[in-house]
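Student: Listed after this line are the structures, all set down as structure tokens.
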Structure I
Amino acid sequence: MIEFAGVGHTYRSLFGRTVRAVEDFSLVIPRGEVLGLAGPNGAGKSTLIASMLGFITPTDGRVTIDGFGPRTYVERFGIGYLSELVNIPPGWRLEHALMRYATLAGVPPRTMHGRIAELVERLGLEEHRGKRVKQLSKGNLQRLGLAQALLRDERVLVLDEPTHGLDPVWTQRFRDIVQALRHPDRTIFIASHNLDELQRLADRVAIVDRGRLQRVVDVRSTAIASEGGRFQLALAAGAELVDGVFPGAVATGPGEFELPAMDLEQLNAGLRRLLDGGARVAALTPLQSALEVQFRQAVGASER
């Protein structure tokens, strides 16, 4: 559906200074996939999104969407896009803003009011529909931005930092929305600094740093923990056994311990000894998700 083929982009200032933002980026995103994009600040994420939306033309390589150039695709079929910073005229009222965006997006007049009402309810904006944009909280403004991105049933959705400003309740609801948007004919592209969100939402996550693709992580098949992982252990009984089983464990609370780094074989052998000794395990939680481990490895490798 979306293909980056050897994409590179160089920015040039009025004074002749050049900055290479992206270098030889190649990736194919098929229909039906939710792809995450992660990377530190300045890694090239914004440039990749801009090239995918047709805002800029790469200085090297090409981007295509369903065989079309990005600008051609957007003009013919449209793309649902939520920008990192939602910037809507502050004097507009919420419902009128959605009507204006729906008109620009080509939503048929006969279905416009029904579609807006559906999204207002879906995103919990009913009590705010008459408010001016400047009266909205950061989270409500973000939800308004998401509503405008969903006005049409687009086959391509690009969401840039979509949970920025959302509280924990709406962060969870956003996950449900993305799951509901999954469709064999729809591609969803999510750029985020929130690795936990990408771990939960994406099928694969592309990690970029210094303008280059460092690795692509298949989130669905990645193990919960990697070799050398660290865990938080909570016991309902048997806390006195931990020092003898896991030397170097640090008590972080009553019956709670941060275990030293170890491989899965060592971890399971230790847990077996605890259970055989009469301990009761209440919880075992990795201190880092598998994606976080992969991200640190990828970004660290790019710095060497």
Structure II
Amino acid sequence: MRSAPAIGDTWWARPGLDVRNGRLRIAGRDAGSIARDHGTPTYVYDLPHIEAQAVGLRAALEHTGLRGLVRLALKAQRDPHVLAALRERCPWVGMDVSSPGEVEWALAHGWTPDEISYTGTNLSERDLDAIVGSGVHLNVDLLSQLERVGRRAPGSTVGVRVNPRIGASHDMAGATKYAGARPTKFGLFAEQLDEALGIAARHDLRIDTVHVHVGDGYLTPGLDAFDETLRRVGAMTAALLDAGCPIEEVNTGGGLGVPIETGDEPLDLEWWAAIAAAHLGPLDVVVST
């Protein structure tokens, strides 16, 4: 486990965000000066840090021998200037979207349909029309959604989101509002996979991706829950492979946390990636996050 960087006197400090001589600095620039020059409120983004985060994720996955893929969740960051910088600095970063509007935004800001993954809930008929027509990859998380996609676009390729009944969170509870013992709108249980396969066969759908909403702001202490989560996801993926599904990718979702309280330490990315490699590496799939 790595310790938090000792920068200044504040627990949240890190390279690019620190206090020097009583002055807050962002990406090496004085925050007060930025406010005076541009007025307030002003949103300031540390582009080198964003780049470093993306590079670090990819490097951690590749270090284990995995074929890794990093995506930005557009819901978390849609500023056009940030997206332009990311497209220039890290052109290999894909896009994760969850609404037809986000599909349009990603396409308008430089991403191609094959670089965009859509995973959303409560899809209306109008939503499905827009998504299917856009050419982006669609992951569904309900049997009813799979049925509706099959009726609308028989013979197409889709992914399925699964619910392993466990998730990683900041409080290490082993369950989140996305994954736990109770049914949610965020994925299929293992015992529903046979029915999903039947729907796919009836409509000639090709299931090529497994997605899981794995966590919510988890740090290193939450990696034990992450380990068990991916063990179960790996087993569900293996079952789909054994059933003849050409699974090409397992998307581990987001939820990777950052320190938010005194005493929090940064997520150990090497350990995180090693867990992914242990459970998903033998399946010979792309591992995305």
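Each value in this text was obtained by applying a stated rule to the coordinates, not by laboratory testing. All values reported here derive from a predicted model rather than from experimental measurement. Cβ atoms are built from the backbone, for glycine too; each structure is taken alone.
Student: For Cα Rg over 2.2 N^0.38 Å, which of the structures I, II scores highest?
Tutor: Structure I gives the largest value of Cα Rg over 2.2 N^0.38 Å among I, II.
Student: Using distance in nm of label points 7 Å out along Cα→Cβ at positions 135 and 151 for the comparison, can you identify which of I, II gives the largest number?
Tutor: II
Student: Name the one structure among I, II that Cα extents along the principal axes in Å, for residues 127-238 alone of 43, 27, 21 was derived from.
Tutor: Among I, II, the structure yielding 43, 27, 21 for Cα extents along the principal axes in Å, for residues 127-238 alone is II.
Student: Let me ask another. Computing mean count of other Cβ atoms within 10 Å over residues 159-166 gives 21.4 for which of I, II?
Tutor: It was calculated from structure I.
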